[in-house]
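Some structures to go through are shown next.
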Structure I
Amino acid sequence: MSSQPSTDNRLTDGGAPPRRRPADRRALILRTAAQEFSDRGYHAVRLEEIAVIVGISTPALYRHFPTKYALFAEATGLLADALTAALETSASDLESALTALAQSAIDHRRTGGLYRWDQRYLDGDDATKVKTVLVNQHRRIRAALLDTRPSIPRPHADLLVAAMISVVASPTTHRTTLADRDIRRLLVTSALSLADIVQTGVTDSPDHPPQRGLAPASKRELVLSESISLFATKGFRDVTIDEIASAAGIPASGVYRHFESKAAILSAAFWRASDRVSAANSDALAASTTNRAALESLVARYVRLFVHDNALLTVYLSEFGHLAPAERSALRRQQRANVDEWAAWVTRDRGDAITRGQARFLVHAALSVISDLLRLRRPPTAEQVTAIGCAILVGSH
């Protein structure tokens, strides 16, 4: 029996030699799937697409993974294992633990977005495993924080830890480039600086979110509003046109008078969010007279925008993969423009202490923290989130 990699020695019908079977086919499938799930979300990815990228047939992929869920669960479990290993091999002090998490995020930049989908799509023991890893991660960082700041109240410590973890994990949310060493140093320093944020007074209650208010009179706006709410609650894939019509109080044919498809509604929701962010940026700058005031106003208005429309934020962050490729490209260009706007004011405020590339990383970190904190089961107040977002951008200078 030959010890060489398995191949079919016969020529194909066209006379070409057969493609050599990769020795690590299962690992390649898992890596490819993790990247696709991370970028586009669970339901937007098809096994046939993964097979094409890997270079195998769909039946060959099914021999390794009987279902898409099995592939997703194993890929997510491997990522959780890597996170556990990173913390287990680090020292117990706060800086070492955060450095380990930052390095893990850097090592898994293309796949770390899987954590955005696990709560919605993992079941049973698979969900328990990932939740346990994340809870243990939080407890480890909290213990290290309280070792250095024992006077911090427990609820405030939990908030700061959630923010710190989000900062060092933020490279998984974007593709901005910077040397790994610089990324690690920049984000760990930023995360450590959050330990000095004092507990702010509560100006709005997280237990009493803003009332929804009156429904739009425009049928198109009503359909869009109800669709966003349903997409945020159930996920785009599981919402039907009939459900949208029922929520809007119109027949299904009425929905099609305003939007040609469910995908068109989703596209409108994304552009609505993008346009509101751009408008908030313009309003923030128009109301500011200094670089520091501009940064503080940019953060405050962004936070306020999504505090009062959390469903729109949820859709904006979780349903990107269901957009058509051209739509995704156009939205990414607009997102980059908004990030560059914030980064410009970071560099103006901090001067030579930071490069434009570093500023972009800090902007992404601040945006990541804001979205993560506002999607907590018991989110903090707008004032608390704004203070943390500003601290990330302003730094300790």
Structure II
Amino acid sequence: MGIQMDELDVLVGGGGYVGLSLAVALKQADPGLRVAVVDLRPREALEKDPRASAVAAAASRMLDRLGVWSQIAPHAQPMMEMIVTDSRLRDAVRPVFLTFDGEVEPGEPFAHMVPNGRMVAALADRAEELSVELIAPDAVSGFTSSSSDVEIRLASGGVRKAKLLVAADGVRSKLRDLAGIGTVRWEYDQSGIVTTVAHERPHEGRAEEHFLPSGPFAILPLTGNRSSLVWTERRDDAERLVKGDDFTFELELERRFGHHLGKLELAGPRHAFPLGLTLARSFVQPRLALAGDAAHGIHPIAGQGLNLGFKDVAALAEVLVEARRLGEDIGALDVLERYERWRRFDTFRMGVVTDVLNRLFSNDMDVVRAVRDVGLGLVDRMPSLKRFFIRQAAGLEGPSPRLLVGEAI
């Protein structure tokens, strides 16, 4: 490619659900914005992601407002109920300590399980419809900020200028590193095993979270007689299980899953991802903003990683669009700091909550187990507290950006 100096308003580094939804939100709210998304992976690779994610009610409202939920909904499984157990593998019975009804409003589930590939495909289609420039496969190899813009160098040799560069390139963000933004990070010596299973009997939309000594084992309903698993295991054991033979994996899976849904069969590849907590020391600097996992990576115990990213999208889009309407420079630090103030405490709080929950429930001490089981039982007997927790999980508690309540920016 030859050198290009095309002027953009926003260039987003990262073409996953965060990067694409931000581009769509900006372009839909202000068609005059010049927006591009660059990603190292071709679109076909992103759409083949076999994983599924829990999309909270607030996030599904945003996706509906962005014009993509109708494409996603036929492949989404509503969560109609959630149960929580706490036991050891050798226990003959897993007592249910906590149950949640799945609706936050009549007819509105607190979350849906959505295939990642379908979600990215819908967002990419909408981005193209709105004339967002999609650049792939390519990557940002470097950038230089000035008082008026940021010059962005692409790995392919192209050069673009923009008012703002957004890093949405994941928890190991190259753009964050290029900007010199440090992180607070620690490892859990755990990995999350992710796979899909088919089972003989229907799940009826019920999600299950089993707290086991090595970490939570989540069974999340998918369309048909299938479920997505997020299985937390000690890192060495997870690597052994993923690399081992199918018979051993299925045997260990059955010990944790149980027999309540009948015969089990693997219905997708299995992968293991190291788990840790990563919080960026700053979400912004002049001409740069971090969003999604580039700003924060948390433990999946509460299923909120994707939804935190969508909250970033809604907040950043609202800040940028309103600043532009006021004639402000969307890449100026004082504008970007509004976004950071909006999102930093929430992500820090969620990071602390997931860290404490993981340490509390990945613990086999008898005293700790007794205390947490009493706590779960008390919550189960307090309907108002349960409603508060389910609305928190749905992203509907407290003040929210407009997109997350289904309103236009």
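Key figures for this structure:
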quantity	calculated
Comparison of I, II - label where distance in nm of label points 7 Å out along Cα→Cβ at positions 368 and 384 is highest	II
Source structure (of I, II) for helix-only ellipticity at 222 nm (-39500 (n - 2.57) for each DSSP H run of 4 or more, over all residues; to 500), computed value -21500	I
Kirkwood radius over Cα pairs in Å derived as 23.0 - corresponding label from I, II	I
Which entry (I, II) yields the derived value 1.00 for FRET efficiency 1/(1 + (r/R0)^6) of positions 24 and 320 (r between Cβ atoms, R0 = 35 Å, to 0.05)	II
Value 17, calculated as relative contact order in percent (Cα under 8 Å, 6 or more apart), assigned to which of I, II	I
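Values quoted throughout were computed directly from the atomic coordinates according to the rules given, and no laboratory measurement underlies them. Keep in mind that what you see is a predicted model, and the values were worked out from it rather than measured. Cβ atoms are built from the backbone, for glycine too; each structure is taken alone.
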